[in-house]
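For reference, the structures are reproduced in the following blocks.
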Structure I
Amino acid sequence: MKSRLQSHTERREALVARCAALRGEARYHAAQLQRSLWAADLALEAGRAIKRRPLVLAAIVSALAIVQPGRALRWLSKGLAAYSFMQNLYAVLRRP
């Protein structure tokens with residue numbers, strides 16, 4: 001029969017291992033959440049930048065009127081695709 005001390009030691013070791021596993025899981029979920037919120041952060045920063053410099057918004061609206069919205073959307077979609085590709089490439093290159 002196990003002694004009380006040995007029983008408590010085994011229980012403590014099990015709890016420490018469980019805590020380590022839960023910390024790792026929490027770290028993983030936090031990283032996933034951080035990745036999913038990058039668009040919101042980008043939109044907030046764009047809003048703050050426009051608030052600081054309202055002439056930028058006027059320049060963007062003028063450029064859209066000159067360039068045509070369809071062409072601007074094509075440029076935007078190509079730019080976003082290139083940005084996404086670079087982010088994925090960077091993530092792959094950073095892996096050990």
Structure II
Amino acid sequence: MSQLPDGPSNTRFSEDVVPLGDLKLNPGRVVQHTGTTHRPVLLTSHGRGVAVLQSLQVYEAQQDELAFMRAVVAGLADADAGRTRSLEAAKTELGLP
């Protein structure tokens with residue numbers, strides 16, 4: 001997984017809220033801001049939030065973390081329901097020594 005700062009993104013409203021008009025004028029600056037700060041940018045129209053822009057690196061890391069957490073929850077649910085295998089049975093099933 002990607003190495004990103006731990007914890008919440010700590011959005012700074014003074015820096016991370018951008019009107020759509022500003023995005024249209026200088027999209028490169030806004031995209032660069034997301035990559036530099038590792039924080040999402042809230043895009044607004046007429047003072048209301050309409051979309052969030054985040055760097056690809058942060059997005060991919062969040063998707064990886066979400067998939068991992070879903071797998072953990074599914075595994076815990078399987079264990080609670082008694083759907084388990086011994087280590088030896090799992091090794092045999094996977095063809096491991």
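Figure out for me which of the structures I, II the number -32000 belongs to, where helix-only ellipticity at 222 nm (-39500 (n - 2.57) for each DSSP H run of 4 or more, over all residues; to 500) was derived from the coordinates. So the calculation was done on I. Among candidates I, II, the computation of distance in nm of label points 7 Å out along Cα→Cβ at positions 11 and 67 that gave 6.7 used structure I.
State the single structure among I, II that was used to calculate P(r) over Cα pairs in 10 Å bins from 0, in percent, for residues 43-82 alone, giving 28, 42, 30.
Details: I: 28, 42, 30; II: 25, 25, 25, 17, 7, 1.
The correct label is I.
I have 2, 11, 15, 15, 12, 10, 8, 7, 6, 6, 5, 3, 0 for P(r) over Cα pairs in 5 Å bins from 0, in percent, calculated from one of the structures I, II. Which structure is it? Intermediate results must be reported in sequence, preceding the final value.
Values: I: 2, 10, 8, 13, 14, 10, 8, 7, 6, 5, 4, 4, 3, 3, 2, 1, 0, 0; II: 2, 11, 15, 15, 12, 10, 8, 7, 6, 6, 5, 3, 0.
Working through the options, I get structure II.
Given 1.4 as the derived value for distance in nm of label points 7 Å out along Cα→Cβ at positions 35 and 59, which of the supplied structures I, II does it correspond to? Derived from II, not from the others.
Since every read-out is calculated from the coordinates, none of them should be taken as a lab result. Bear in mind that the values here come from a model prediction, so they are computed numbers and not experimental data. Cβ atoms are built from the backbone, for glycine too; each structure is taken alone.
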